[in-house]
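Q: Input: structures, listed below.
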Structure I
Amino acid sequence: MVITVDIGATKTVMAQAGEANGAVSLDAIARFEGRRYRTFESVVEEYLRGTRAADISGLYIGAAGVVADNRCEITYLDWTIDGAALRDRFGIGTVTVMNDLEAAGHGLDFIPATAFRSINAGKTTPRGTRVLISPGTGLGMSIVADCGGRFVPLPSEGGHAGFAPFDGRTRRLWDFARRTCPRVRLEDFLSGSGFGLLYRFLASESGVEIPEDISAALSDDPGPAVTVLADEKRDSLAIATVALFLDILADAAGDLALTGMSFGGVFIGGGIVPRIAGHIHNDRFMAVFSDKGVHRPRLQAMPVAVVMDPLLPLYGAAGYGLISKKAPGEF
């Protein structure tokens, strides 16, 4: 048995994982609010006490941050994840720390097929490159390439790339965001906090004064505040905000698809998009996604899907530990 972990800026999810006939199974799934704990080690201790896990052969961690030498500083949380220190403290033979989008990239091969919600069927090229874009607390990206017969996820910090406007409205959005953002990044819009910035922009565009209760919610936790209002169809600006979010996501996904030439599939993960999948209009999404000049036909042919299960990184980290790293061709 191994333990698999997904560490984000707001929450950490842990599970026990097993494998049978190439399929990964998860058990004893537990969620922890990261800011309630001073260190990741205290989360591990609480998990082990609660589950009474024993005979652990490995700890495989997907962490939201840059990983070097099996060590990661979490981008928006004051935690250091040190594989060697965890191995020594808990007596676990193998501890592997990888970027969370690297773990999610592995997960594409191990998560159940029912987890995918298609936007565009396209035509998959066998062994074709895949790309993954995942809005959550921040914005993650990964290119998953076929290397010697194995898919290898290449982690990145592409979410911190600069935002490029793609029409008149998004040019005005860039100008609006520049008032408060020293550098306007994709992540400033494609993240939980991005909903607040988008909502305020649209209110400014339409000359609408934001009610006090909504303004307070936008300052506290804008993602749920906006998406709930949009789901309940109680606020036209919230509905427009979700639509604008999806347009920006489609454009960014199209750019990433061009970067990776991803005929193996374009996948949208993270915790946000599954919650707003009901707002996705496939034709609209693909129109923005494929609006790339001479490459429009190539993008229109790419499979595009939302990963509806937020446990993708858990499946991936577990699959790596239980199956992938044992396979021939390990680098």
Structure II
Amino acid sequence: MPRPVSPRTDFPPRTACSARRVSYFDFTWPSSTEVLVSGAVRDDTTDADGVTTMGEPLEIAVHAEDLVVTRLELEPPIVDVDTLIGDSLVIGFRSRARALISRDPELEGTPVGLLLEDLPAGTFVSHYALELRMQRAGKSRPLGRAAWTQADLCSGWRTDGMMMLAVRAGQRLPYLDLPPAPFQLAGDDGPALPPLPSEGMRRHRRIDVIQRDGEWVVDAWFRDSYVDSTGLKGSLHEYTIDATIGTGDHVIRAINAVAHALPWHECPAAVGFVGMLTGERIDALRTQTSKTLRGIESCTHLNNMLRSLADVPYLGALV
């Protein structure tokens, strides 16, 4: 299957009777053990007359050493996140964040959930930047036997795929020629994007929810991008999702995914299985996605994007 190399260059125009959520995370590694994360998310609405009201951004700042959270701040501080400090930023973080949010029903579907739940997956992906830096410095190690446990974890890590063949051969992470991606997408009027330094990574999202004839029409976009040592930006993972959901029963009536950029030739196979979620409730996707889409029928990053669609009812209620 051909590897997709067609990153999006713009955001679609805002639509009457719609809500738009835009978020970003920036990841930098000052050293091989230290990661800094900053980001923001904002919900906007456009009324029936086409007038858009911008929401207030929610910002996050994180510092972790050896993947243990040493600082975690939200601005404004709408929820006490101190209980997440001192724990792993990757292992078990999402479930701990979900437990924290579940204590207050009014937080369900709000931007704070996306900010906290996106942290572990984004941090994991940002190791790509660290690994390439280590390779250039001659300090990278071959993928060890521990990586063998990843076999068939997802479509890209299938047993007979490029990554697992490299693992079994004792090779390093293959360097990828990423398709160029713009630093600023045309029409992106979400939270202001700061400059992304070289060897940094950004996770950028958009979810549009349009209310139309008893349905929510969803247009979502997701990108993980990397800036190399020369300042060129490329797209590592990028998807769009279109879906239609009933506003009364919250049931997915149609859903489709398109891959715009992915690292391995095997990765795009996962998009063909997204339709299996048709008939599920959209607000159940946080738990149902990983039950329905597993192993080589899934992509870790696509599943992460699908889980974020559980917030569609909250966004739809803003319209």
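Every read-out reported here was derived from the displayed coordinates using simple, explicitly stated rules and does not represent laboratory data. It should be emphasised that the depicted structure is a prediction, and the values quoted were computed from it without experimental measurement. Cβ atoms are built from the backbone, for glycine too; each structure is taken alone.
Q: To which of I, II does the computed value 3.3 (distance in nm of label points 7 Å out along Cα→Cβ at positions 128 and 184) belong? Walk me through the numbers before you get to the answer.
A: Values: I: 3.3; II: 2.4.
Traced to structure I.
Q: Given 61, 46, 34 as the derived value for Cα extents along the principal axes in Å, which of the supplied structures I, II does it correspond to?
A: Answer for the origin of the read-out: I.
Q: For helix-only ellipticity at 222 nm (-39500 (n - 2.57) for each DSSP H run of 4 or more, over all residues; to 500), the calculated result is -11000, so let me know which of I, II that is. All intermediate terms of the calculation are to be shown ahead of the outcome.
A: Numbers: I: -11000; II: -6500.
This figure was derived from I.
Q: If we compute distance in nm of label points 7 Å out along Cα→Cβ at positions 136 and 272 for structures I, II, which one ends up with the highest value? Don't jump to the answer; show the numbers that get you there.
A: Numbers: I: 1.3; II: 3.8.
Once distance in nm of label points 7 Å out along Cα→Cβ at positions 136 and 272 is tallied for I, II, the winner is II.
Q: Right, something else. When distance in nm of label points 7 Å out along Cα→Cβ at positions 168 and 192 is computed for each of I, II, which one produces 3.6? Mind showing how you got there, number by number?
A: Working: I: 3.6; II: 5.2.
The structure behind it is I.
Q: Given a value of 49, 29, 17 for Cα extents along the principal axes in Å, for residues 96-159 alone, point me to the structure among I, II it was derived from. Write out the running numbers ahead of the final one.
A: Details: I: 30, 29, 21; II: 49, 29, 17.
Among I, II, the structure yielding 49, 29, 17 for Cα extents along the principal axes in Å, for residues 96-159 alone is II.
Q: Still on this structure, please answer the following. Identify which of structures I, II gives the largest calculated value of mean count of other Cβ atoms within 10 Å over residues 216-223. List each step's numbers first, then the result.
A: Values: I: 16.1; II: 21.6.
Once mean count of other Cβ atoms within 10 Å over residues 216-223 is worked out for each structure, II has the highest.
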